[in-house]
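Engineer: Next up: the structures, one after another.
Where a number appears in this text, it was derived from the coordinates with a stated rule and is not lab data. Being a predicted model, the structure only gives us computed values, none of them experimental. Cβ atoms are built from the backbone, for glycine too; each structure is taken alone.
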Structure 1
Amino acid sequence: MGKNTGFIEFERTDEKNKAVKERLSNYKEFTIPLPEEELKKQGSRCMDCGIPFCHSGCPLGNLIPDFNDLIYKGEWKKALEILHSTNNFPEFTGRLCPAPCEKACVLGLIEDPVSIENIEKNIVEKGFEEGWIIAHPPKERTGKTVAVVGSGPAGLAAAQQLNRAGHLVTVFERDDEIGGLLRYGIPNFKMEKGIIDRRIAILEEEGISFQTNTHIGENYAVEKLEDFDAMVLCGGATKARSLPTKGIDAKGVEQAMDFLTQQTKTLFGSKFEGEMISAKGKDVIVIGGGDTGSDCVGTSNRQGATSVTNFEIMPKPPIGRSETTPWPFWPLQLKTSSSHEEGCDRNWLINTKEFVTNDKNELIALKTVEVKWKLTPGKRPELIEKPGTEKTWPCDLVLLALGFTGPENTLSSQLGLELDARTNYKASNYQTNVPNIFTAGDMRRGQSLIVWAINEGREAAREADIFLMGSSNLPIKGQGDLPGV
């Protein structure tokens with residue numbers, strides 16, 4: 001490494017955020033980038049570990065120490081090539097990934113870990129700023145055609161890899177714009193949509209064809225896919241989880257993803273079905289303490305909610321790493337997002353008992369009870385209600401951020417595909433029971449991270465390439481990809 005004592009000399013420095021009042025007035029990204037000289041210092045904190053556990057922490061196997069060292073040396077273009085060799089879209093992961101690599105960083109045992117995610121984001125942004133990121137169409141075409149269904153991170157990664165192998169790739173997206181979860185599931189203040197658009201423009205220049213407003217099995221016959229030599233299904237896990245609770249059908253009880261999608265579509269003037277879900281002037285309760293719940297909190301505050309309350313049925317995590325999740329594993333640890341900091345009453349070990357309505361079936365309150373979890377060895381945890389802890393919370397809007405139960409089964413039933421025990425699309429090495437059909441991302445593994453989706457798309461593309469050609473030059477996880485892309 002360029003500076004072996006960097007981790008001793010320099011402390012971790014993160015990007016600052018704009019003031020809450022300023023950022024709540026719009027839906028733009030609000031981080032303040034670090035100066036280039038400070039980023040060099042942050043890169044120098046990488047320890048030249050004998051075994052870099054950040055590699056195993058990253059689902060993509062990113063070559064993290066290599067690009068950290070290059071940033072310290074000021075060799076940004078080389079750092080970009082190394083980063084792009086394993087990660088098709090570092091501009092997405094550099095903004096949205098929870099950074100399991102940092103939780104596995106060896107320096108994290110004694111100090112704050114290396115700021116890997118922020119370095120990653122700045123590398124790719126430097127690449128776009130300097131004009132280094134350009135289209136690289138394949139030099140030869142195989143004549144094989146591949147349909148990729150779904151344009152989220154898994155679908156886009158699969159499409160780019162298959163196109164690099166020389167196949168003619170068409171990506172089908174049922175919505176009006178490309179991006180899937182990235183486009184409409186992630187608020188604009190976490191990632192502005194121009195970030196997606198500039199990457200799509202490059203993919204189009206490389207020869208990938210995109211078809212929007214195309215819902216396979218609905219307004220586009222499944223039989224038309226038979227014209228393709230192979231298919232890669234990357235439709236995601238989009239069946240939202242609900243609650244078996246009285247009053248769940250009340251007006252004012254909404255799914256989080258419907259709320260977030262509408263807000264982004266409204267921001268860009270796109271059409272959507274149903275009435276507008278608005279938090280303006282309302283007492284909002286968000287049920288679910290994950291990232292989607294946090295996004296609902298931030299969006300509600302920007303819309304002008306009177307109050308925002310967050311419920312989580314699990315116990316409050318410890319501030320530091322729990323002993324049950326030792327390094328280098330992903331830690332059980334309290335996460336306070338920028339949205340939480342903007343204004344939110346957070347509550348743990350709360351279970352919803354009833355959605356209270358008026359005679360028009362409009363939501364007016366929520367009844368809850370405090371709970372605890374009984375842990376018995378060899379048995380599933382049991383939820384126990386605490387007597388005398390019932391409470392009624394006045395509210396006008398409840399947002400259900402409870403995750404997803406799995407993918408929709410329209411395609412599986414029409415294509416004759418098998419499902420696994422969790423209702424995900426069953427596959428062996430990403431290949432379904434129909435030999436020329438592959439699947440990747442949340443549709444195959446269940447609800448997961450964007451970085452896992454990109455990895456799945458890359459791996460599925462390699463398997464599809466082997467099916468089509470008998471072998472593949474596409475890289476396996478952690479190996480460098482084509483240079484200069």
Structure 2
Amino acid sequence: MKATKETLSPTRVKLTVEVPFDELKPSVDATYRKLARQVRVSGFRPGKVPPRILDQRLGRGVILDEAIQEALPRLYSEAVQAEEVDVLSRPEVDITEFADGAQLVFTAEMDVRPQVTLPEFGDLELVVEPAVVSDEKVEEYLGTLRDRFAVLKPVERPVQEGDFVSLDLSASVDGEAIEDATATGMSYEVGSGNLIDGIDEAITGASEGDERTFDTELLAGEYAGRTAQVTAVVRGVKEKELPELDDDFATTASEFDSLDELRADVRTRLETSRKAEQLGEARDKLLDKLVELVEVPVPESVLTGELEAREHRLSHELEHLGTDRATYLETLGQSEEEFDAEVRSSAGKAIRSQFILDAVIDAESIGLDQGELMEQILMRAQRAGVQPDQYAQQLAQGEGLTALMADVLRTKALFLLLENAKVSDTEGNPVELNLPRRPAGDESDVEDISDELDAEELTVATSEPAAQAASASESGEDAQASAATGDEAADTASK
């Protein structure tokens with residue numbers, strides 16, 4: 001067999017494969033043996049029907065055609081391996097030449113992983129915000145903590161912002177009551193804005209027992225988009241009473257005996273959190289810089305697959321929330337065209353980021369040992385609330401294990417880049433990022449970073465399956481399914 005590779009574009013190649021008939025003959029003989037077991041001919045036992053009888057009954061062309069379809073996956077796989085093609089899409093196969101006893105020639109076009117030229121790691125410069133915690137941030141955190149220990153005290157005065165009120169609600173559209181829009185004794189914090197548009201303005205200034213009616217647009221349900229008349233009856237008014245910020249509060253709200261100890265602990269926690277935010281900021285800026293510096297063409301099939309995957313996830317989430325696409329876009333303040341453009345840009349960036357990190361993995365020979373993989377499975381199984389063996393079985397059933405391995409490897413590649421980058425803050429001070437010491441085993445750091453990568457930058461739902469589909473066996477099956485023109489060619493040639 002002879003295979004020739006032709007580069008059609010940075011992301012697409014064409015293989016031309018020439019197969020002498022002698023190399024195809026084992027598949028032809030195997031097809032005769034298979035059909036001899038399947039075809040029933042009077043006077044012959046199953047499996048003993050001679051080839052000449054099968055030719056008479058079925059036609060030599062039909063048999064050759066089935067033999068070619070049987071051989072294509074293997075031949076395609078061998079050609080891909082021989083030419084070292086990193087396939088990302090299903091091949092488009094065309095049989096261009098074949099005659100009984102003569103060579104088989106077929107072509108296969110497919111998208112491939114683009115070549116990536118990496119910059120010098122030490123030349124990457126990143127500027128992040130300082131990891132400084134101000135006194136105001138500490139007091140703000142303590143204020144939030146005080147709020148958690150506040151008590152609600154009944155008051156006899158009109159409703160003010162920040163009060164907690166007990167409400168009876170009902171709604172109607174054009175005078176017709178909406179059954180599922182009725183509530184009794186609902187607790188609501190005035191000014192929070194998380195109930196009904198217009199409710200805050202309507203009840204502010206009302207006293208216990210007062211009734212207020214206002215109009216609002218319904219966002220979901222049978223009357224979504226319609227204007228409803230809402231009636232709110234104030235059944236009670238309570239104000240929030242905050243505890244004094246003193247040593248007694250520190251003892252109640254924490255394990256510390258004094259406010260100074262609590263305040264020092266809060267500062268330490270905020271500094272740790274700020275360091276994590278700084279690491280996330282450095283990660284984002286590193287990926288932005290890499291995408292800016294490194295030219296990475298994106299195969300159209302991979303981009304299309306990623307867009308379809310994102311659309312599927314969005315549809316599932318909207319269905320779960322009980323809303324539709326139009327309402328969702330309205331809340332975003334975007335048109336369909338603006339939203340699609342943003343999603344396309346984000347998907348393209350995610351794919352480019354993945355290709356770049358994969359190139360780093362190859363260039364630096366970054367690997368993943370069995371222990372690291374098991375740590376990740378144990379960690380993620382615990383997070384998912386399932387047994388590790390059950391989680392491992394779920395991963396093994398599809399492409400989950402491959403995706404997990406790729407995720408951890410890219411995280412390690414990202415850490416390597418961050419370790420070598422020159423990072424400073426906006427004030428010109430060098431920054432030492434709080435990188436985990438063991439990228440695949442540190443639960444507190446790697447899990448967080450890996451989650452953020454999955455959600456924001458690197459997970460390309462179709463890329464890993466595409467790469468797997470392009471492996472020798474799967475792509476061969478696709479090649480067989482794609483050779484529609486080859487069916488006709490083989491049949492015509494045999495005749």
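Engineer: To test your reading of the models, identify which of 1, 2 gives -16500 for helix-only ellipticity at 222 nm (-39500 (n - 2.57) for each DSSP H run of 4 or more, over all residues; to 500) when calculated.
Structural biologist: Working through the options, I get structure 2.
Engineer: Looking just at distance in nm of label points 7 Å out along Cα→Cβ at positions 193 and 217, which of the labels 1, 2 belongs to the structure with the highest value?
Structural biologist: Between 1, 2, the highest calculated value is found for 1.
Engineer: Work out relative contact order in percent (Cα under 8 Å, 6 or more apart) for each of structures 1, 2, then name the structure with the largest result.
Structural biologist: Max of relative contact order in percent (Cα under 8 Å, 6 or more apart): 2.
Engineer: Okay, moving on. For semi-axes √(5λ) of the Cα gyration tensor in Å, for residues 161-256 alone, the calculated result is 35, 15, 11, so let me know which of 1, 2 that is.
Structural biologist: 2
Engineer: Out of 1, 2, which structure matches 19.8 when mean count of other Cβ atoms within 10 Å over residues 225-232 is calculated?
Structural biologist: Source structure: 1.
Engineer: Using Rg/Rh (Cα atoms, Kirkwood Rh) for the comparison, can you identify which of 1, 2 gives the largest number?
Structural biologist: Structure 2 comes out on top.
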